[in-house]
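Read-outs throughout are calculated quantities, based only on the coordinates presented, and are distinct from any laboratory measurement. All values reported here derive from a predicted model rather than from experimental measurement. Cβ atoms are built from the backbone, for glycine too; each structure is taken alone.
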Structure P
Amino acid sequence: MAYDILIKNAKTRETGSKLMQIAIEKGKIVKIAEQVTGDAKQIIDAASNLVTGSFINGHLHLDKVYTLAMMDDEAISAYTDGGMGGAMTAIELASNVKKKYDEKWIIQNVRKALDLAVRYGNTHIRAFADTDTTGKLEGVKALIKAREEYKGRVEVQVVAFPQDGVVRDPGAEDYVDQAMKLGADVVGGIPWIEYTDADSQEHIDRMFKLAKKYNKDVSMLIDDAGDATLRTLEMLASTTLREGWQGRVTVQHARAMALYPEPYYRKIEALLKKGQIGLVSDPQTGPLYARVKSLYAAGVSVALGQDDIADAYYPFGRNNMQEVAFLAAHLMNMVSRPEMEVLFDLITTNAAKALGIKNYGVKEGCNANLVILDAGNVWEALWSHDYPLYVIKDGVDITVRK
């Protein structure tokens, strides 16, 4: 039998120090064993390096990448200073760039970011596009175009995202509706940006109405400020249960969670589990972050995201999820080897659960989305956070050579 690809001398997280062979055929992992019988069109020697599932980015504002050059640093300062008390002001300042939105220049920036994703083995991205009365549909159109261009290399889940609210930005809801008709994959939201709790709940209700209309998942930026009184995470979880959308909702940020009293946090943790709600944290882009270690230990599908690349909120970023995990290790003091394994879960297996990615992993029958790292274990991989030696997407070698 001739396989499409046969990887030899591979270490996996599932099999420890044993050297395995991984056979790939028609986009699937068909055999994992110490010895696989048969030939292959392509034979790759992993040379005792680690082979894992390719990387998953649970949150990226892909329409905004590389726009920092168009702005000053006022928004970044407002977002990060003073315990994130000025986060809403930062969003209002950052929205100025959308007055210049045009699909023609946005797509050029998007391609640059997705090329980096391919190089770093980041094959799945939940990508947000501002969809409102200022940005209109320019960002969504650019991301949908890029999604089609990069099929077979990066799976881009396009989120129609009403960044400036829906109650406080009349007309934004209609743009989200139009975005879904154009082919956006996920209904977004940011309910905490509204002025009152009643408006926040209305924001959630309107977006769930669209999600049910188009049978789409929901992904919302929640409580992204240094304010322990913010409660839109609770609102979203309760709405998920009421609408029967369990397993179809993902939360981004939830930074206010860092300030919750313990009894209230435990209630939220229980709601997240009951609603099968995933949570994506981006600790590198703000001084507060969700309680990642506690959530992981409780069995919540928690993940990491790049969030931003050189925009009004964050000046760095390379679509390198190992780099994000490396930064998270320092910021969240997760530097023991068992904690590094957790961090690696947050950019691979757990991230797949949070985003509802099916048939993911290094197991027979899973889709062949793999990276062969220039490292023998997770510790070495996060230490160097370098390019993978090989990137395989749907059973095809798409590696970009140095």
Structure Q
Amino acid sequence: MRILMLTDFYRPLLGGQERHVENLSIELTNRGHEVAVATLWHAGLERFERDRGVRIYRIQGTVQRAAGLFRQTGRRFAPPAPDPETLWALRQIIRRERPQIVHAHSWIVHSFLPLKIWSGAKLVVTLHDYSLRCATKTLMYRERPCRGPAPERCPGCAATHYGPLKGGATLAAHRATLPWLVAAADRFIAVSRAVAQGNGLIDSGRPYRVIPNFIADRLETPAEDLAGYLDQLPTSEYLLFVGALNRHKGLHVLLDAYTRLDNAPPLALIGIWADTDLPLPAGVRVFQHWPHAAVMGAWQCCAIGIVPSIWPEPCPTVAMEAMLAGRPLVATHTGGLPDLVAHEETGLLVPPGDAGELAAALARLLADPTLRQRMGAAGRERVRAFQARAVIPQIEALYAELLEPTGELVTVNR
């Protein structure tokens, strides 16, 4: 099959979603498919390159030229509306690649919508967040899970998230283009049941399937040149958090819980520091901008992995990576985390935002090495369902179903 991936960002601008798109593109290429990626260009990057068989096109958008619109000039997102230059560039890429499937992962899809019929391709949209219902993509309101769109909440929330002018424009564009996107998508993929629910897909009549994110089939072994990273880790037993270091990820809750532990081992935080106003207790160490192989090495050496998010995490791969390394998890019962972490089997689930419960769960595992070992082994077994060999065939089957339909497209939830 000929497949065109659409994503706002791609290597080297990597986060969890971007790593998923990269891994998916490479895995599909290795399985004999023709895969190209269209993504937004950023200064210093090549306009076109090949990487492990994947053709990567980086294109300039009109909105991206206005640096003042973005808090992080190194990550200029696509708007939830067609962008003139992005649309034109996508047209040229489609002429060249002739994709049978266009698989979109972010708001750059809106610049494809006017080309959908002309392209002749089937459109698959993976929802990695709550962008089908929420203009901020988080489905959060004042640090609490939101009940859904409402005129008394959305304008103020968007203004707080993006700024007054940009927030109003983003919200208006999001609402205006949503019916167009829903009509154009041949199939939605939700990365968890929580994402399907949060985006209003369940019982909506819209064609969708739940297919989780995935991780590699094998545990990544850190190369010798990464020893400098791993040498920075505590030499004794330690706790580990990996992810964006901000409040949505529950960092403030984790730090509060850590202070409640007696004789606490060191706590390692690996990610990008965002909330610089949060004080760090003694025993906490922060490591930023680590390569993925070094992070996997850190998972293999830690005692317990922690995913304390207060927002409804869609399908965090960090939880899968900890399980692949045989580490027990303490995570919050929110979003897609219950799909991954089996309570009392592979880890412990606690209420989001509850530092007391988080501390109690950590204390319980720290006091019981045998329980940690048993949960880690169970996690290694459970994670097989979230590895490439199990997930990629589901995506291939969905593509084939769209290209050679055997019947009417109906809602599918597996």
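Annotations
- Read-out distance in nm of label points 7 Å out along Cα→Cβ at positions 8 and 88, computed value 2.4, structure in P, Q: Q
- Once distance in nm of label points 7 Å out along Cα→Cβ at positions 120 and 368 is computed for every structure in P, Q, the highest value turns out to be that of Q.
- Source structure (of P, Q) for distance in nm of label points 7 Å out along Cα→Cβ at positions 32 and 288, computed value 4.0: P
- When Kirkwood radius over Cα pairs in Å, for residues 176-295 alone is computed for each of P, Q, the largest belongs to: Q
- With Cα extents along the principal axes in Å derived as 64, 48, 40, matching label from P, Q: P
- Which of P, Q leads on FRET efficiency 1/(1 + (r/R0)^6) of positions 24 and 208 (r between Cβ atoms, R0 = 41 Å, to 0.05), largest value: Q
- Among P, Q, which structure scores highest (criterion: relative contact order in percent (Cα under 8 Å, 6 or more apart)): P
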